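Trainee: Structures for review follow.
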Structure P
Amino acid sequence: MSTLARAPAERLAALWEASALPSPEEPGGYEWLRRPESGAVMLRGRAGAVGAPFNLGEMTVTRGALRLASGEVGHAWVQGRDKRKATLAALADALMQTGAAREVETAILSPLREEAGARAEARAARAAATKVEFFTMVRGEDG
């Protein structure tokens, strides 16, 4: 779910359309248990990861739940107001519980994980380029 929630919506849609997975617009493939709806969640933080919790702020999310015709249930919570992204994420979650799991992994999840890893490496490389090394020289009278 983390991979789907963090994926760029347009990339998730492009991978889905390029795959042989069922289209979310396909009638009769699933029924909604909870149609995608947007709302806000409160983000909480801790100073130094151990201090008292505090309210950091709100974030917009879209959630949804569906049931495949075969009975598997898929859930999704994604950042923002993109209902199509929530639909694709919930559908992927449900399909991962079926025989289509290998195809979802190969066509959708693996490419998204690889791209997320490449973005993280690029971000780390940009940060490393700004790193400053400090050192102290020992003076003769100090030692």
Structure Q
Amino acid sequence: MKILILNGPNLNLLGLRQPEVYGQTTLDEIHQACQAHGKMLGVEVKCAQSNHEGELIDWIHKTRATPTGIVLNAGAYTHTSIALMDAIASVERPVVEVHLSNIHQREEFRHTSYISKVARGMICGLGPHGYVLAMDALAQVLKNES
């Protein structure tokens, strides 16, 4: 089993960008925690981040032929990208959407998620721990599907 931890635009700036909203944990620290948790779960973990929508879509497409779950923090693309939504729907792999902040307590435009329309579930507002919780959920889904 494999889990792809996929992060979208501006998440490379975690720890520096708006720490009052997103916290002080860096993306590298999140990725390290995900790698360690993956070892505990017995799953292979790959972590990636891009500020480019097409690159995110390419990584999603590559999961099509493998038993891979996806933890996706699409950043602002959550609220704008029909292309990411279509990519997820086309690969038919389980996705758990993650947000560090509670998007429902923020600006109105953040309340809409195109990703949620095709994801198994969403975890928001729990900071970096949301990634670990998403991995736990995906490991269970992948185990049940195999």
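Every number in this text was worked out from the coordinates using simple rules, so none of it is lab data. Note that the coordinates shown come from a computational prediction; the quantities given were computed from them, not determined experimentally. Cβ atoms are built from the backbone, for glycine too; each structure is taken alone.
Trainee: Quick check for you: by percent of Cα pairs over 24 Å apart, which of P, Q is greatest?
Mentor: On the way: P: 48; Q: 23.
Biggest value here belongs to P.
Trainee: Also, quick follow-up: Computing volume of the Cα convex hull per residue in Å³, for residues 26-97 alone gives 104 for which of P, Q? Before the final figure, lay out each step's value.
Mentor: Values: P: 104; Q: 87.
Source structure: P.
Trainee: Hey, distance in nm of label points 7 Å out along Cα→Cβ at positions 90 and 122 derived from one of P, Q reads 3.2; which structure? Provide the component values of the computation, followed by the final result.
Mentor: Numbers: P: 3.2; Q: 2.3.
Derived from the structure labelled P.
Trainee: Out of P, Q, which structure matches 1.00 when FRET efficiency 1/(1 + (r/R0)^6) of positions 34 and 50 (r between Cβ atoms, R0 = 41 Å, to 0.05) is calculated?
Mentor: Working: P: 0.70; Q: 1.00.
Of the structures listed, the value fits Q.
Trainee: Now for a different question. Consider the structures P, Q: one of them gives 23 for relative contact order in percent (Cα under 8 Å, 6 or more apart) as calculated from the coordinates. Say which. Working shown, then result.
Mentor: Details: P: 23; Q: 28.
Derived from P, not from the others.
Trainee: Figure out for me which of the structures P, Q the number 14.5 belongs to, where Kirkwood radius over Cα pairs in Å, for residues 18-57 alone was derived from the coordinates.
Mentor: Numbers: P: 14.5; Q: 11.9.
Attributed to the structure labelled P.
Trainee: Distance in nm of label points 7 Å out along Cα→Cβ at positions 2 and 82 computed as 3.0: which structure among P, Q?
Mentor: Details: P: 1.9; Q: 3.0.
Going through each structure in turn, the value belongs to Q.
Trainee: Figure out for me which of the structures P, Q the number 0.10 belongs to, where FRET efficiency 1/(1 + (r/R0)^6) of positions 106 and 130 (r between Cβ atoms, R0 = 25 Å, to 0.05) was derived from the coordinates. Intermediate values should be presented prior to the final figure.
Mentor: Values: P: 0.10; Q: 0.95.
The correct label is P.
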